Structure 1
Amino acid sequence: MNVFWRIFDKLLNIMAALAGVILVFICAAVCYTIGMRFLFNSTTIWIMQTTEYALLWIVFLATTWLLREGGHITTDIIYASLNDKTKRYLDCIMFIVGGVTCAICAYYGIAYTYESIIHSVTDVRAVTVPKSAVFVITPIGFLLLTIQFFRMAWAKIVDNKAVR
């Protein structure tokens with residue numbers, strides 16, 4: 001099982017790095033289009049559409065890595081006043097709820113992507129793009145989030161057993 005988690009963590013690291021590369025691309029593309037508009041009074045029509053898709057991909061490429069690293073924003077006014085045992089139980093419940101929610105979203109993401117492939121749905125704007133190519137990252141991201149949430153829940157369950 002340790003081999004699986006090492007591969008899983010390496011995949012998350014690669015996906016987060018890819019999200020960073022995409023973010024650099026977005027910044028460069030936006031600067032390019034601003035420069036073209038300012039200097040030559042013309043713009044590139046595909047940049048806005050591409051940056052919209054890229055932002056979606058960034059979210060699903062990096063979210064699981066961020067969850068693993070504990071980088072999500074939390075509001076812990078009530079949580080901070082709880083004792084350690086209650087915090088561990090609450091964390092476990094939250095991780096399970098998060099995992100189940102992401103599993104449901106992954107299911108619907110798979111269904112939507114499948115329907116987009118079957119019906120050859122395209123996004124017709126500046127550039128015609130198959131919707132399945134844009135949204136395929138959604139079920140992948142939610143599936144990885146599901147795995148990470150249940151991994152974290154299992155760690156809390158094991159931690160709760162050790163503390164007793």
Structure 2
Amino acid sequence: MPDMRDAASGKTGVPGPQRRKPERPRDLLGRPLAWDARNELELEDYDARTIEENHDLARRAVREGRYFPAHEAWETAWKQARGTGDEEFFKGLSQMGAGYVHLFRGNAHGAVTLLGRAESRVGRYPDPHRGIETGALAERLLDDAERVASGDLVPGEDATLDPPPV
């Protein structure tokens with residue numbers, strides 16, 4: 001197997017076709033591990049799936065409290081949705097996933113910032129949209145961001161949080 005550290009090259013660092021996200025060992029919160037470490041997080045091949053399949057996978061992952069896979073699935077759906085009018089919706093959902101990843105990794109600033117960005121994007125869409133009650137979700141995202149900012153929701157692996165309604 002080629003050394004994946006050498007797969008990204010050039011000024012932009014764009015990964016070559018032989019480098020896929022699931023190949024990098026990650027912990028359960030999606031943090032990259034050493035290249036020779038045991039992978040703790042199995043990710044789907046999101047690029048091989050449709051927007052609808054990625055959306056369904058992401059919704060299921062959120063309900064299971066698996067925010068990094070949800071972020072990855074919605075990030076792929078966002079790219080797949082370019083030019084459809086749904087790109088900002090999926091971008092917002094991807095940011096939501098990333099916001100909760102930051103929450104569980106202990107990064108209050110990242111959680112507040114990304115949950116706020118997610119709320120502003122998701123809240124622009126009609127209620128419901130693609131099976132999600134956007135108004136209720138936007139309200140929840142804003143509430144969670146405010147709870148983190150005020151210290152009522154303490155970031156870290158032990159943070160207590162019911163999954164948002166997706």
Structure 3
Amino acid sequence: MSPIRIALNASLLFIAFIIQEGVISRIHLPITGFSLYLAIIVSMVLLENRTGAVILGFVGGIILDLSPSSQSPFGQWALVLTLVAYLIAVNSESIDEIVSRPVGLGLFVAAGTALSLALYLILGSLLGESNGSFGRAAIVIAGNFFWTMLFAPFFMPILIVIREVTVGARERI
């Protein structure tokens with residue numbers, strides 16, 4: 001992944017972060033909320049090669065760590081999203097068949113966001129944070145899975161087009 005692509009992807013993630021913090025987090029959906037930012041990171045990681053996916057996970061985590069509403073230690077989201085990006089990148093050959101279909105892609109993006117939230121809670125517990133009850137955490141993760149599955153078909157085509165426009169000739173080979 002070239003430095004220009006890193007900067008373009010970081011800009012796109014920063015715009016998604018602003019939309020998440022300014023608009024989507026203020027909408028009260030039934031069950032729980034929806035994390036557009038996590039869904040976009042998982043979607044972008046799916047479209048990248050191994051190195052680009054891990055870099056994208058780290059950069060996305062650093063941006064999420066800068067959130068004023070985050071009460072977690074700095075770097076926790078960076079670690080979680082780097083781990084999720086690594087897991088997706090390592091298994092990309094076996095995932096390709098699943099994500100080639102729109103429903104499979106939506107399911108996988110939703111599962112990736114749920115995994116991110118679960119790893120965040122587990123890592124937070126290891127760091128001594130109080131995350132509330134297990135039942136409430138399960139409801140939050142399930143609600144986020146549902147809303148991500150519902151909204152993923154709307155933003156995925158836009159991300160695919162943006163990636164095709166920004167990918168360089170060297171990376172197309």
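The numbers here are math on the coordinates, done by the rules we state, and not lab data. Everything quoted here is computed from the prediction, not taken from an experiment.
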Name the one structure among 1, 2, 3 that Cα Rg over 2.2 N^0.38 Å of 1.06 was derived from.
2
Given -28000 for helix-only ellipticity at 222 nm (-39500 (n - 2.57) for each DSSP H run of 4 or more, over all residues; to 500), calculated: source structure among 1, 2, 3
1
